[in-house]
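Below you'll find a set of structures to go through.
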Structure P
């Protein structure tokens, strides 16, 4: 066997022919499709649970709220108010017109007209959530607030009316 024949045989074994190329390309494609299928199946089988915040939460002890104070709770989108008499109430910060967040206007607490306003569509509410003007069809929601073991508890699942909204401590 000559050197030239030997080199040609080595080159034949080193080079890839069409059959080997198709086998390698096909196997790679099947592997990619298989990995993608496993990823899609895994995603499909994992639970898609939305974590909701519980409707009741502790706002804290009454002593942290000063007279005539308004505290906004961003997670629950509500205001916790302590009025000039020391009474507490929880008022939704969501406009009843289209669900915009309303703004609390600081100012004279005796001025009931226009204490809360919707910056988007112009609804105006009193400090206790009653509609003064604008397109809002009903007052802001008022939530039950209670004192349990020395802490204020707000229950957003319990919407109360005007006579039951105040917590007198």
Structure Q
């Protein structure tokens, strides 16, 4: 995928009414976070969780795609990891209500290498049949409440440092 500089922290392709697009994209329910960062029971693992608001239409379906990036210390830019760091789009349910979902990624430690900093980003899609109504992309930030999967409980961070 290359560098993420082409993907802003929040971007969209709108196919819904402007008011509905604004409400979804500015909702407090639209976020991504790191909810697992190499705890003792899950070493070398980063977990990314996303939350997205529903559009209120029970026949619309919501999807999330989880990605992991590392911080290039020489350029100070975020770079997509090329293998094992992309979930593909996952169906998370009806768009009638808000939904949360998450994915964890485990990486083999690199002996003798310094720690590296990771973050997640989530691509969100609202679909009606095969038509994509809207897409948003959000990078991980701290301070969110995961309904499940955080380790330790209530953990929420923007980044994760793995050794």
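Each of P, Q could give helix-only ellipticity at 222 nm (-39500 (n - 2.57) for each DSSP H run of 4 or more, over all residues; to 500), but the derived value -1500 comes from Q.
Of the structures labelled P, Q, which one yields 33 when percent of Cα pairs over 24 Å apart is computed from its coordinates? The partial results should precede the final answer.
Values: P: 56; Q: 33.
Traced to structure Q.
Quick check for you: by Kirkwood radius over Cα pairs in Å, for residues 42-137 alone, which of P, Q is greatest? Walk me through the numbers before you get to the answer.
On the way: P: 15.1; Q: 14.7.
Structure P comes out on top.
A value of 18.0 for mean count of other Cβ atoms within 10 Å over residues 58-65, calculated from one of P, Q, originates in structure Q.
Assign the value 33, calculated as relative contact order in percent (Cα under 8 Å, 6 or more apart), to the correct structure from P, Q.
Working: P: 18; Q: 33.
Here the read-out was taken from Q.
Only the coordinates and a few stated rules stand behind these numbers; no lab work does. The structure displayed is predicted, hence computed values, not measured ones. Cβ atoms are built from the backbone, for glycine too; each structure is taken alone.
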